[in-house]
Each structure stands twice: as C-alpha cells, then as structure tokens.
Structure I
Amino acid sequence: MLASHLWLKEHLNDLNLVILDTRPKVAYMYGHIQNSISLTVEQVITISQHGAHLVPDEKFCSELFGSIGIDETKIVIVAGESMDPSVARIAWTLDYLGHSDTRILDIGISTWQSLGFAMTRAQKKLPATKFVPKLRPEIRMGSDELKNNLGKITIIDARSPQEYLGGHIPGSILSPFTDGLGKNGFLFDTKESLENLYAEKIPKGKEIACYCMHGHRASSLFYQLKIAGYENVKLYDGSFIDWYSKRLPLE
C-alpha cells in the first residue's frame with residue numbers, strides 16, 4: 001500500500017519499476033523524481049454530463065496504462081503531495097483495475113527534494129506494453145447500491161465541515177480527509193494515529209462507503225481507513241456531484 005522513500009531511493013533504476021508523478025504537468029517539468037513519468041488525475045477520469053468524475057471504461061484504461069509501460073510485471077509507485085488527493089485517486093484507480101502491486105510513496109515529492117534525493121528535468125519514456133484490467137468491484141460503489149443501502153452501511157463524508165453542513169448524503173459521518181494527513185512531509189499519519197482517529201466514530205466490521213465532492217479527497221480517506229485496519233471499504237467515485245445530479249435524498 002505504501003512505499004518507503006528510503007526503499008525507493010535505492011531502487012530508482014529497477015527495470016520493473018514505474019514511478020508516476022501525479023502533480024500538475026508544470027510542476028513535473030520543473031523537476032521530478034528521477035525516472036518518474038507524469039500522469040495527472042485528469043487523465044484517469046471520465047467526466048459525466050453532470051460533472052461527476054468517474055473511472056473510464058476498461059478499453060480506455062488498458063490503452064492509457066499500457067502506453068506508459070504498466071503491465072502485471074511492474075511495481076507502480078504513485079507519488080504526489082499530501083494536500084493533493086490526486087495521488088490517492090490515481091492509486092485507487094490502479095487498485096480498482098486490479099493492478100496487484102500499486103504503492104503510494106510515503107512522503108511528498110517536495111519533501112523528497114528537501115531531503116536531497118535524486119531530482120531531474122529529464123523525461124522518462126517506457127516502452128508501451130499490454131495492461132489488462134481485472135476489475136475489483138468490491139472497492140467501488142455506485143449511486144444505486146448506495147441508495148439501496150442507506151441506513152445499513154457506514155457512509156463517510158471526506159469534505160469540509162462547511163460543505164457537509166450545506167447538504168450531505170443521509171446518515172453520513174463527517175470526517176475531513178485532512179484529519180488523517182501526515183506530518184513532516186508524510187502523506188498519511190501513522191497507523192496508530194489513524195486507528196485512534198477513527199476508532200470512536202467509525203465502527204469496524206461494517207461495510208464503509210467514502211465520498212466527497214468528486215471522489216478525490218475520498219480516495220485519500222479510503223487509504224487512511226485501509227492503513228487503520230478497516231477492510232470492507234469502498235469509494236463512491238461519483239460522489240456528491242453524481243448523487244446531487246440524480247436528485248437523490250439529502251440531509
């Protein structure tokens with residue numbers, strides 16, 4: 001789930017490694033981790049007619065990830081910044097598509113640079129390969145499934161208190177994704193801290209659905225919960241935009 005920056009420092013030139021830089025393209029151009037490839041969140045979503053950010057179809061994903069050198073033999077390290085949940089959304093997309101070894105770099109790229117680790121402006125291009133999606137529906141939820149299970153599952157809202165008060169999915173628990181971010185440049189808080197953070201408000205053993213506005217912040221919360229030991233966690237990638245556009249009930 002997480003890749004240690006110390007481990008990555010020693011494996012930058014491994015031939016079975018693909019490092020994805022999820023920051024905006026401009027930031028990537030000014031300097032990035034050696035051998036990393038730019039992939040922004042805009043490239044891994046399809047926008048519905050109402051503005052919801054959804055996972056693209058299998059054919060699109062196969063062509064996209066295959067074109068940047070990812071197949072089942074590769075370890076994929078997804079890197080970004082702690083306050084930008086794009087890193088988590090891209091990692092979740094790969095997890096949902098069934099890539100068996102997807103890891104999130106444990107520190108932000110700016111922290112990597114501040115530690116004096118290898119940065120470059122040289123752009124890496126890997127040979128195209130064949131990416132075969134093996135969908136994992138157990139980590140994704142759609143609006144129909146969520147609507148039919150209101151009151152039966154635990155629903156977590158990863159947005160801000162202000163957004164939550166403006167309207168939320170019935171029965172959802174507010175838990176801003178920022179509460180579980182790490183300190184000193186780490187993307188996530190420690191396992192112990194995350195366990196303590198969620199112990200009282202989120203019961204273990206029940207199915208959990210995470211949402212936010214577009215499904216990006218909720219992706220960060222998805223991984224925070226997984227680190228904290230929650231097993232049956234799903235992302236509602238359509239999130240509030242999708243729910244609201246379908247005129248489904250709100251509180």
Structure II
Amino acid sequence: MERIDDLQFKNLKIIQDTDGFRFGIDSVLLTEFARDIKKDKTIVDLGTGTGILGILLSKKVYPKKIIGVEIQEEVATMAQKSIKLNSLEKIFEIINSNIKDLKLPKNYYDVVITNPPYKMVETGVISRNIKQQISRFEMYANLDDWIKTASELINSKGSFYMVYRVNRLTELFEVLRKYKLEIKRIRFVHSKLSEQSNLVFIKAIKNGNTFLKVEKPLVIYNDDGTYTDEIINIYREKENNDK
C-alpha cells in the first residue's frame with residue numbers, strides 16, 4: 001500500500017510502498033555528504049528507487065537537471081508520482097531501465113550519485129519481497145557494472161558520490177581505479193563510536209589527481225541510544241527549513 005511521508009525539509013514529501021523497500025538514514029546522510037555539489041549541475045541518480053536522493057538534492061544543491069534511473073517499473077512509477085507531488089517535473093526525470101542498458105549521453109553529466117545494492121547474490125538472508133530483494137542484492141548489475149556506468153556518464157573532472165558497505169571497500173577501491181575514478185573524500189559511518197563502521201561515503205573525481213581526505217567519522221547514536229549532536233543538527237536543519 002502506498003503512503004505519503006513528510007521529509008520535514010522544505011515541504012518535500014515522498015510516496016513509499018509500505019510493503020516494499022523504503023529509504024533509510026543512509027540515503028538522507030548521503031545527500032548531506034554531497035552538499036558540496038555546486039548549483040545548476042546535471043546529476044544522474046543510479047538506482048533511484050523512490051527518488052529520495054534526487055528529491056532531497058533538488059532543494060539542497062539546486063541542480064539544473066536530475067535523472068533518476070530505476071529498473072523496477074512499479075517503483076519508477078512511484079518515483080514519478082513523488083516528483084509530481086513536489087512539483088519537480090521541470091528538473092527531475094525518471095528512466096525505467098537497467099543501468100547496463102542506458103542510452104544516455106556519455107562523458108556528459110557533472111555528477112553521478114548512487115546508493116546501490118550492497119550484497120552479492122547468494123550472500124545474506126534473501127527477502128521474500130522481490131522489491132526489497134532487488135534493492136539489496138546485485139541481481140541485475142554487480143559493482144563493476146555500477147561503477148563502469150557511472151564513469152561512462154560523468155564528464156572529465158565530474159564527481160561521483162556513493163554509499164557502500166565497508167566490508168567491500170577493497171573491492172570498491174579497485175573498481176573505482178579501474179574506471180578512472182579517483183577517490184577524494186571518504187567518511188566512515190558508525191552506528192555507535194564504540195562499534196565498527198559498516199557504511200562508508202565516498203566522493204571520487206573522474207580523471208582526478210591522487211589525493212585522499214579521510215574525514216572524521218560520522219556517528220549516528222550515542223551509547224545511550226540517543227542521536228548524536230551532528231545527527232540532531234541535520235534533522236534540526238530539516239525542521240527549520242520546513243517552517
């Protein structure tokens with residue numbers, strides 16, 4: 001069943017399926033990590049899902065154009081409804097396609113951003129819900145496919161943003177270098193500071209020089225289970241912008 005959720009940021013809303021895969025805090029935090037995107041840039045969101053990244057970025061970095069690519073027809077249709085709900089039709093477009101079959105111009109876009117499936121097929125617990133399974137597992141495209149497609153789309157010196165699992169970081173580094181994407185910023189995410197990091201945000205530049213900045217860890221929860229000050233400030237900004 002579809003429902004409308006208030007994103008509590010500049011009156012933005014999103015339509016989600018209560019029985020499908022819904023966006024998590026990793027998507028919200030990825031758009032914060034990507035706040036250094038300049039105004040009026042062209043952005044492609046690979047694996048857009050319900051469009052959460054593009055919807056938030058529309059009011060955070062004010063792009064010239066956003067193209068969201070989503071393989072699941074029903075989910076793509078839902079994203080289109082959210083675009084209309086937020087009156088973003090002039091800047092945000094959805095393409096229903098496998099990322100491997102895209103017919104978009106190569107070496108053209110300023111930015112590619114993605115929150116791709118983290119798990120290889122036949123690893124982890126398989127969901128009975130096919131929408132959730134496609135969102136979590138590399139059923140139709142593997143890591144190499146995601147990075148290759150991103151690199152083909154980005155212009156020289158264009159930016160690539162991604163959230164991924166730390167346990168596949170070595171593989172990620174190798175594939176990025178293979179496709180001429182040089183990591184410039186990296187930030188590890190910890191559920192609690194006392195726990196190991198599971199997620200990592202990366203920014204890479206196509207044909208960039210070798211230079212890497214490791215930013216301070218992003219910690220979501222204090223030891224008592226409450227949000228850290230940084231997370232509170234992110235959501236406080238959302239609430240303030242909504243007033």
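Bear in mind these aren't lab numbers, they're just calculated from the coordinates by the rules spelled out. Computed from a predicted model, the values in this text were never measured in an experiment. Cβ atoms are built from the backbone, for glycine too; each structure is taken alone.
Laid out as a table, the results:
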| read-out | value |
| --- | --- |
| Top of I, II by mean count of other Cβ atoms within 10 Å over residues 32-39, largest first | I |
| Parent structure of the calculated result 3.4, given that distance in nm of label points 7 Å out along Cα→Cβ at positions 40 and 144 is the read-out and I, II the choices | I |
| Among I, II, structure where relative contact order in percent (Cα under 8 Å, 6 or more apart) as derived comes to 17 | II |
| Rg/Rh (Cα atoms, Kirkwood Rh) - structure with the largest value, from I, II | I |
| Parent structure of the calculated result 1.9, given that distance in nm of label points 7 Å out along Cα→Cβ at positions 184 and 200 is the read-out and I, II the choices | II |
